[in-house]
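A.B. asks: Okay, got some structures for you below.
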Structure I
Amino acid sequence: MLQSKLFCKAKKTAPKDAEAISHQYLARADFIEQSMSGVYRFLPLGFRVLKKIEEIIRREMIELGAQELYLPVFQNKNLWLETKRWETFDPPLFKIKDRHQKETALGSTHEEEITDIFRKRIKSYQDFPLYLFQIQNKFRNEMRFSGGLMRVREFLMKDLYSFHSSEEDLIKFYEKVKKSYFKIFKKCGLKPICVEASSGTIGGDLSHEFMVPCSIGEDRVLICKNCGFAANIEKIGEIKDCPKCKSQLEKNSCIEIGHVFNLGTKYTKAMNAEYLDKSGKNHFPLMGCYGIGLHRLVATIVETNHDEKGIIWPEQVAPFDVHLIQVEDNAKVRKGAEGIYRDLQKKGIEVLYDDRGKSAGEKFAEADLIGLPLRIVVSERTLKNNCAEVKNRNKKEAKMIKVKELAKFLC
């Protein structure tokens, strides 16, 4: 991608209300822009990051054996009345009326929708287990908004739902999803901890959250450094000693980036979704629910991967692999940079080529702000030795690499 053609207008200052580092850098680098309170636009750079994360998640879900579907934003009021959540869900649903005065809601979560789909199709024990997932916009009628993408009204979320004929099978899959989540977050450059959590308005008998320690986190988590026990204060209260080994607990501020629930028969029973076992008896299947909020995940990656100059994107979620910078604007340097650009693209390397007529200082400052994993600088000085200067975004030292060996070096 030629940077002269990229729809991106980086800024020297952040929005006045941007307190979180992620909000400041994502706005300054033109990844996102606020539309109104709690609602953000993802611009081309931000959208590329979002799609990279989405594909990491999608691959892991498919690896688990899940099938993807797409559920509606508008949700049927009658389904929510069946589970008695129409008036009790917290935060309250966004409720709207159409021109016929028929009431509906914007999707905040999809337990009712997925259970309705399930009960119309699955009637036998032979159809278990079943795993279905979607990546869909959600709407939360939050009282307040903070931290840019941390707490918003509209966001992209991955929902995975599982259906089982036995508690043993549900627990086995539940643990399998937890392992998969650690793989997803590692690829996103994060090192979360898994903590015991409250099920909240989603419900169920068992729940765990994936937390990333961070000073701006709104969740308070108690952690035992001795045995590894961890739980949200919301779940166990303000206790001082570990319930497992009696060691002293430490309190940490954390950001929640994922949540898994053992729902039991909460929704299948409420919506009369039954199946027949081998002997012909009716049973309510057991459910699991597993969510990841992608908007908050983007913000958390930036909160934990940055320096005083800007973002430092982990390789697998960066909008481009390489930032190619042409320093002097003359025929020789331009030809050298364009040759490198073409060669890297042929090798399948995603390159953002800064071909603009700006000063070297401006280009370097903007490159650090955007934060691509690798920077390649081409100048008269480097080309004298048939080289380019290569530098990792998270390192101070640069290397001189022969132009003909660049693609091999990067791959």
Structure II
Amino acid sequence: MTPGAPPSRKNADIEILRAFAILYTLVLHLRVLLPPDSALLVPLTYLDLSIGVDLFLVISGFVITGSLLESSERSSAGRRPLMFSFWIKRIFRLLPAAWTWVAIACVAQLLLITTTDIPYQLEDIFLTTAAALANVMNFYTPHCVAGGGGLPCIIGNYVGHYWSLSLEEQFYLVFPFLFFFLGRRALACFLIAAILAQAMWQRPFFTYAWYFKTDALCWGILLALLARTAFYHKHVPVIFRQRYVPQVCGFILLAALPYLAANIQGIGGYMKPYGVALVALVCAIIVWLASYDRDAFSIGNRYRRVMLYLGSRSYSLYLCHFVIYLIVQALFELFGEDLTAVLGSTGYYAVLVAAACSLTLAAAELTYTRVEIVLRARGRGIADNLLAKAGSSR
């Protein structure tokens, strides 16, 4: 391994950041369950919880680059088998669980098509299903919005949140070519140029520019490259020298991030040109602190266990939460008048949110244990065999 290479064990702080990112996302999307005038939505007018995705993207760039670096350092195989090994692991890691929830979403929409106020068409359902399966949701959604598709493009799209997964899958397809065919300095220069080129873009919500933001991914890759240098370990942030200071700094950054995003980035159609780039930079600073794995985001064993649990299930939670939210909402609408008469308006929405959140946690656990873990191990085995054969033949 090169100087300063981090250990192969999981980084607990990174896992906790995954937990924060998914919690931001889960809370953000509660808006689809609540009426527009709900008091619970008032804080969301001052906070931008969509930054959960930006945080996920920086983490993804960091973790995936670290994985590629580690694989290339451990194996004597050539570039081609290393690239195929990477793609095999990504396919088995991501697609089975993602396609499972695409199938569930498609069936649910077909069964519930007559129960919702949103004007679904069969064509909408099949197009969104195809876009999610093909990992082109970040193409489909802005195209749908620009074409006047309205709510079915966004709020009514059960798999609309797959846009970020599509962006990541496209990144996983392209990045190995950059990684293996560019030198480290050339790669770093390319990433810096990509970040600077996007810094002044106007990127309003639901436009193509929003769905193709890659600066967060670039920051994650740069951090992973930096973590492989002696400079990285020689210049450890001074906050780690004092007890509790890292935790205070870490939690202040995480707590302030949604507010900072809303103010420096803007919300909706009022996005500032430099805002998305600054949010990506703040997320990169947070991931940089987490990269040292020195409990900058962990206080207490019970809290740590809960957050590590959520972090490990963050992918399954992301896949299933929006689908379940919309299914539960549609089912509650069938009995809305009766339930409101019994529970009252406040009780109705409390039960609705509780049911959606409980089912989301249960579904994520099943997805993680029955699909993610099983198929991930299968993909890793195939990839390891490929590298072993390639290494022995050289």
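Values in this text are rule-based calculations from the coordinates and carry no lab data. Note that the structure is predicted; figures quoted are calculated from it, not measured. Cβ atoms are built from the backbone, for glycine too; each structure is taken alone.
A.B. asks: Where does the value -23500 come from, among I, II, when helix-only ellipticity at 222 nm (-39500 (n - 2.57) for each DSSP H run of 4 or more, over all residues; to 500) is the thing being computed?
C.D. replies: Values: I: -8500; II: -23500.
Structure of origin is II.
A.B. asks: A value of 16 was derived for relative contact order in percent (Cα under 8 Å, 6 or more apart); which structure in I, II was it taken from? If you can, show how the numbers build up before the last one.
C.D. replies: On the way: I: 16; II: 34.
Going label by label, the one that fits is I.
A.B. asks: Continuing with this model, one more query. Ranked on distance in nm of label points 7 Å out along Cα→Cβ at positions 282 and 346, which label among I, II comes first with the largest value? Each step should come with its number before you reach the end.
C.D. replies: Values: I: 6.8; II: 3.3.
Evaluating distance in nm of label points 7 Å out along Cα→Cβ at positions 282 and 346 on every structure, the highest lands on I.
A.B. asks: To test your reading of the models, identify which of I, II gives 0.95 for FRET efficiency 1/(1 + (r/R0)^6) of positions 258 and 322 (r between Cβ atoms, R0 = 30 Å, to 0.05) when calculated. Intermediate values should be presented prior to the final figure.
C.D. replies: Values: I: 0.50; II: 0.95.
Comparing all candidates, it corresponds to II.
A.B. asks: Consider the structures I, II: one of them gives 35, 25, 21 for semi-axes √(5λ) of the Cα gyration tensor in Å as calculated from the coordinates. Say which.
C.D. replies: On the way: I: 45, 23, 22; II: 35, 25, 21.
Of the options listed, only II reproduces it.
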